[in-house]
Structure I
Amino acid sequence: MNDFKTLGLPPHLIQSLEELNIHTPTPIQALTIPYLLEKGNDLIAQAQTGTGKTAAFALPLLTKINPQKPHIQALILSPTRELAKQIGKALFKLTKHSPQKIFAEVLAGGDKIDLQISKLQRPTHIAIATPGRLYDLLKRKAISLDHTRHLILDEADEMLSMGFKDQIKAAIELTRTRKATWLFSATFPPLLRDLVKTCMSPDPKTVKIDQKNVVNRNIDHRYTICPKEDKTDFIDQFLKNQNHHRGLIFTRTKDGADILGKQLTARQHSVGVLQGDLTQLERDKVMRAFKKNRIQFLIATDLAARGIDIPELSFVVHHQLPEQTDYYTHRSGRTARAGKKGLSIVLLDPREKKRLKQLSHTLNIHFGPA
């Protein structure tokens, strides 16, 4: 299936896709869209980040919505405010030519909850929410999920790794009358397997893209042996050679991100820092500057970088190996998006050689010397 028409999408959605210059389905879209259009039952879709998962669930979902019914018919849970807003924008663009208006509302932390409550008084067909904000709205009895027919868990592994298990379970419990649950995830850790048993039929439709290759094959994985005291010098020289290319530098700790940010700023690099102690206002300011290319490089901790989706990022630098294997998938997946090539470089402490071999074996990837 090499175009969206053969997948069974209605003409108005195809028209919107063409205006967005999207003509060929990605593998995850080709495998999921026909099933979701025809049957639409429980689905587990596993694919690495940057493979078009949003359109894979958004396009068939829009065909399930009845615009004449003003209540929430679908709930999309997303790990971060940034990703929730991206989904909201995607839905807005895809519904441009819909015969009847479909209304979607983004409900995320960092925005005024009273304003969100006010907006929910209007007809709302799709709610895109972060787990924490949804929980807050439910406690205030400001949102009703009684008519929700579809529950979509996007980046489910990220939501669990961020500690939202209880909030997700609450959403599952309050949408018991739903017709289907669609779960999209880059990885499938044991905690997620346990969650699936509580919210899906015993044998859900399962789709895996590139099963042996969880990490995007368009990423070139490299490493360099680099003692702690030499890492700033290496990054400094690497950034000087990037010309106009942009990228992310990951650190394990908030203090590490702040220190590296000050060191690189002192060396005249255009960097911003994204870490968990920032207020939402500060976080938004950094992300705006990065997205508008006023900052060339972004230093981030793992949790702070959840949901970052900047298509033109050329590289990811790992100041240290992440503590969890899944985090490497999420980190490196920030580059090589939408079919482009990318580079992932690990600054390896001499004592971590064994860990790199384990990572290589687990993820079935080859690390070449940088």
Structure II
Amino acid sequence: MTPPLARHPHPTVKAQSLAWLMFERPDLDRTERFLTDFGLRVAARTDEALFLRGTEPSPFCYVAVQGRRPRFAGFGLRVGSVEDLTKLAALPGASGIEPSPWPGGGERVRLTDPSGFAVHAVHGAADAEALPHRAPMPLNVAGAHPRINGTQRPPVAPPEVLRLGHVVLEVVDFQATFHWYLQHFGFIPSDVQVLPDGSPAVAFLRLDLGDRPADHHTLALAQGVVPTYSHSAYEVVDADAVGMGHRVLKDRGWRHAWGVGRHILGSQIFDYWHDPYGDKHEHYTDGDLFTAEVPTGVHPTSRDAMAQWGEPMPRSFSRPALTPLTLLHILRNVRRGPDLSLGKLLTLARLFG
């Protein structure tokens, strides 16, 4: 077995970027209102699907498909070549190579990870034209004062989302899911948070881009009691954009989740908001960038380990909704899951419940 925290020596492919997130939503109009207030732009819309983008050239980064119930459906990863698609198509349970029907086109292979999340590997999608966005605000700091005879007046408007940054998933089968992404997409663990018994609780995974800097994490996996979406994060131009997003979303009646603060692992200045269905979406800026040579860090996990400053992470932030069906799933997962024991469940409840 691959050592618990080691990168895989010979991955099937190395993913190049996070392409998109996929959701099902009963009300596309309400979904569009939140996401445009959040700062995404509508790229295309049909009766059955809503596609949104940031200012960077990706044709879209978020798709909401009409569905009877709200759910996270999975995500897409860009790979580097048709040969990569061919290798992935040979994996058990993978689809063949097929045309992507979504904006930008290209070809894709559809897979399912060990936790049941859909993963689309895509290659050859055409870029769209980049959209303009405001420049970062010049800051007067100790020893450097670039703004003389000028003021700071960011526009009172939704912040311009530049791009989709990362997605965080809660999984029951942590080890199997963790190693699947390392083995088949070449992810590198940047930092891993462990429980008192040494077992991993959260793994922050970055892309292996060699000497090119990559985000501290593009995908993060957290030990959960049911497999579920935790949150997704979207880069904005600076801290003023994070703060203005907070003001605009509050003024327009959306529900806040956590922030503003600065993370410890990844260092992002962050602010989290609930969409109409309770799913968390994060504005962030000033995240860490690592090349492939940086080794994995190992840290104890706790609520206090989540932020350098700002309010502590609310206990509601990571607590699942305890419906009768959820409780039944938790009971089944504790009984069958190799990574979720009753003792670990009690530890997670004590640390985060």
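Rule-based calculations on the coordinates, nothing more; no lab input. Given the structure is predicted, the values throughout are model-derived calculations rather than measurements.
Looking at structures I, II, which one was P(r) over Cα pairs in 10 Å bins from 0, in percent, for residues 183-246 alone calculated from, given that it came out as 17, 36, 33, 13, 0?
The structure behind it is II.
Matching task: 18.2 is the computed value of Kirkwood radius over Cα pairs in Å, for residues 39-238 alone. Pick the structure from I, II. The read-out was computed on structure I. Which one of I, II has helix-only ellipticity at 222 nm (-39500 (n - 2.57) for each DSSP H run of 4 or more, over all residues; to 500), as calculated from the coordinates, equal to -6000? This figure was derived from II.
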